[in-house]
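Next up: the structures, one after another.
Since every read-out is calculated from the coordinates, none of them should be taken as a lab result. Given the structure is predicted, the values throughout are model-derived calculations rather than measurements. Cβ atoms are built from the backbone, for glycine too; each structure is taken alone.
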Structure 1
Amino acid sequence: MSVDEIGTDRQPDAGADEPGWDVDPDDESGVAVVAAVGRQIRAWREAAGLTAAEFGTRLGYGENLIYKVEGGRRIPRPELLDMADEVCGAGGKIAAMKKDLAEVRYPKKVRDLAKLEARAVEVAAYGSHNLHGLLQTEEYARALIGTRRPVLSTDELERAVAARVARQSIFERVPAPELSFVQEESSLLRPVGGREVWHRQLDNLLRLGELPFVDIQVMPTARWDHPGTGGRIQVLKFADGSAVGRADDEFAGRPIVHPKQLRILELGFGIIRARALTPEESMAFIKQVRGET
């Protein structure tokens, strides 16, 4: 495809400002990466003899967006980098920066969690009122995150959903980690997103539950005598023997690494798991819920 053909099937709009997310000014590492990418894009654009307006027109986006990207105030989406590479004749050098942006694309706290999950050889998680993020379908996550108040903007919502879905690459890791989830019965019965979205979410739980390295257990509402009434618990263990954990009502909800404190969380999760339905009973329960609704 020639330079002149780029964007011919799009309708350039001087006000188009869609493809990307604003940079969090408090995310220092993210700010530095996005600024460096922006400078490179500007250098290639100028070397190609294009003004920001001309460049935006070739890409099918507004001049305002180009200035934001080049100024390091907006994180461009991968497709924008691909088109910019072709327009500037960069031979893949601009497109290659997608890898640099991939790690700063999502909020820092989500990136930090994703990095921990990517290293973990074992994940144990108890969810009280919502399904764990790793178990959520994209449409379920969008509906669930959309219930937050104050309401998120469209960009904020899509960024949060994309970040959550990206973490689910953990299921494709080789070798696979051991993943153990215990979910309160009530989290399976709430039809988040409506009937169809909910049904597809239940189907996803059944699919994930068939993976040999994944255990999903249901805690019946009738089981009042378990130590999970204080909220969520999560423990991640790593190959070097270290671990990190967090619980809603323990240690002020902050991440913990001290062995004695981790032992308290592991003890609580162990009792919760023992009180819950077995993985086989849980799959049968989810099938029953799916069939009855």
Structure 2
Amino acid sequence: MADKVMSIAEVVGELRSGMTIGIGGWGSRRKPMALVRAIARSALTDLTVVSYGGPDVGLLVAAGRVRRVVTGFVSLDSIALEPHFRRARKLGAVELTELDEGMVHWGLLAAARRLPYLPIRAGLGSDVLRVNPELRTVHSPYSDGEELVAMPALTLDAALVHLNRADRQGNGQYLGPDPYFDDLFCLAAARSFISCERLVDPAELRSGGPVQSLLISRMMVDGVIETPHGAHFTSCVPDYGRDEAFQREYAESAASPQAWSRFQDRYLGADEAHYQRAVS
């Protein structure tokens, strides 16, 4: 079996400007922030980011890497609205495809199953269809004739997710309370990369949790990266919780271009090792 271990720099080197990138996790929970920070430091531009958004979206928008965000929300959980994303939207600096959360799920599922769309009730009777005029409805071919939203597949060029444990072949395990659709992000993408808190032997994956926790199969994965504390400042339960103090500092950096510049200089100017030293 192939050894798929890569470095953060090697993963970012696989990405190209203009790509559609899916980012796993949920809000401010188990985000692949080490990879996100590396993209923020890169020269990539015009990205479309598909995410149940949190600081991954805000950080990349603030760094000028994103053209469009496809999402059901962009939140820091304990801070309801992601401030960098909110600022960018007010300034008209980023485009938005705003969907129902279930529609994002169904779009990823359609892409994972290689279907052009899947029918769903979510979005009917709401402004989702008004603000997304490109969406279409279909009627059931059966006797009920029900009208449904035809949610198009959210096909990704690349997916980035963060898990608690993985082996060198790319099998990944989550140990917290929720999978956050990370497997669908991987299956919906042409190439998928997982970061993890710790690389372990396959035997430790099997003994470390129930079989349901083995969320990601090596068949879904093109590269695996060991990034201890790599989800910081989001939570990665049970390894660590969200760093609320740092999250507040991050949120306050959206107050002005000067505040953001100071935040970048302090935390994002070098590499991941620099960042981890700065926050330790």
Structure 3
Amino acid sequence: MMTAVETTSATTDKPVVKKKKSSKLSPWSVVAWIAALGFFFPVFWMVLTAFKTEADAYTDPPKLFFTPTLEQFRAVLDSGLGTTLANSAFATGMSTILVLLLGVPAAFALSLRPVKKTQDVLFFFISTKMLPVVAAIVPLYVIVNDIGLLDNIWALVILYTSMNLPIAVWMMRSFFLEVPGELLEAASMDGASLWTSVREVILPLISPGIAATALICVIFSWNEFFFAVNLTAVQAQTIPVFLVGFITGEGLYWARLSAAATMAALPVILAGWFAQNKLVRGLSFGAIK
């Protein structure tokens, strides 16, 4: 008979077999890949069409193999893309900075330093997004015209700031709520002022959330069309209005429109690419306790 020691040694000497992870894709993974490719395909086709001539862009069936050309990009640059890009960049950048300057203190006050009837204040912020834009365009046009800001880029800066501020306050308030209040108490016990505590303790913790909020404001401002098409003409024209100019009574210039859309989307894509780490952390901030 085997002793207990022999039995134990025999048991422990058995090789441990590790289960191999299955390399097969689950049905949900296949569905996710199909959905991702379906969403990406229009972008891929737009970029592909941008390198075609107008004759190649109009073929039926569409051409997958062709001689690439930069003719459409040169035509778009010659038609005044640089000015509209500068207008969109200025309106987007200035409005996003103003949103952060106004939204961070408001979100801080409504979270870590709540006021009376905080819920009413939050509802007031979000209620400004319930009014259809088309219902406000006539009085806005009259006001902008009376103060001399028609076809002026500063009118779009002000409108984009008011458009994005409620969303920014709600987003950043959720990020502030994830910061323990004890951190402020500990900083005050160490002799730090409120401004120092916010600057040195709170803001570094929620920086991913601020980056995510800023990027969303940038996307909304960059893509905004309704205010721009009704309140601008030539001097303050933005990218979305510029793209509509390629739709004429003679037909659609598919290749040139694709080239302009590719160049218009590139700045936002690059901004999202460089901020992707903070964006993912910001959007998932507080999701896992």
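Summary table
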| item | result |
| --- | --- |
| For -0.68, -1.02, -1.12 (log10 I(q)/I(0) by the Debye sum over Cα atoms at q = 0.11, 0.18, 0.20 Å⁻¹, for residues 40-175 alone, calculated) the corresponding structure among 1, 2, 3 | 3 |
| Structure responsible for 18.6, 63, with Rg and Dmax of the Cα atoms in Å calculated and labels 1, 2, 3 on offer | 2 |
| Label whose coordinates, when mean count of other Cβ atoms within 10 Å over residues 128-135 is calculated, return 18.5 (choices 1, 2, 3) | 1 |
| FRET efficiency 1/(1 + (r/R0)^6) of positions 112 and 240 (r between Cβ atoms, R0 = 35 Å, to 0.05) derived as 0.75 - corresponding label from 1, 2, 3 | 2 |
| Value -22000, calculated as helix-only ellipticity at 222 nm (-39500 (n - 2.57) for each DSSP H run of 4 or more, over all residues; to 500), assigned to which of 1, 2, 3 | 3 |
| Among 1, 2, 3, structure where relative contact order in percent (Cα under 8 Å, 6 or more apart) as derived comes to 29 | 3 |
